[in-house]
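Heads up, there are several structures right after this.
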Structure 1
Amino acid sequence: MLSLAKAGATGTTFFIVGDYGDVVDMTTANMVFDAINAEVAGSPPNSIGSAEFFIATGDNLYPAVANAPTQQEFNSMLSLF
């Protein structure tokens, strides 16, 4: 789920995303980040869509082997940022 938050009329805007996919199938993760990029690209400066920062919550890396992520899996997920 993609959420936008705004604190007051002159506050800070930001995205909060939790549990957005896995490294085995990057389809969901790419959809989330594409949606964020589209929102930011189409938003005028200082609007609710022109977020100033991003918060990633929850699990952010899903290795094929539970407790042994590879460098390639880490790099794949990190490339989204």
Structure 2
Amino acid sequence: MKATGSKSDTARLTALGSAIATRRKAKALTQEELAHRSAVALRTLQNLEGGKLNPSYKTLQAIAAGFAVPIAKMLDGL
């Protein structure tokens, strides 16, 4: 789940992290609360929101479940 080096990949990871953080804040959740709901490590969520990780499908699935939405809805607009 390491970030890749290309500029386009970095931009995509930043956009994904921003989208997750925006949705989390809109639902008035802390990072700790979302991590708990998602069964994802807090550090993983922090790095993902910071655009530092390229998450696996399983991680995206867990975060979507933490939001109680399908992955497609969570990624809508990216």
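What follows is calculated from the coordinates using simple rules that are stated; it is not laboratory data. Computed from a predicted model, the values in this text were never measured in an experiment.
Assign the value -8500, calculated as helix-only ellipticity at 222 nm (-39500 (n - 2.57) for each DSSP H run of 4 or more, over all residues; to 500), to the correct structure from 1, 2. Working through the options, I get structure 1.
Once relative contact order in percent (Cα under 8 Å, 6 or more apart) is calculated for every structure in 1, 2, which label goes with the largest value? Result for relative contact order in percent (Cα under 8 Å, 6 or more apart) over 1, 2: largest is 2.
One of 1, 2 was used to calculate mean projected area of the Cα convex hull in nm², giving 4.4; which? Intermediate results must be reported in sequence, preceding the final value.
Numbers: 1: 5.5; 2: 4.4.
The read-out was computed on structure 2.
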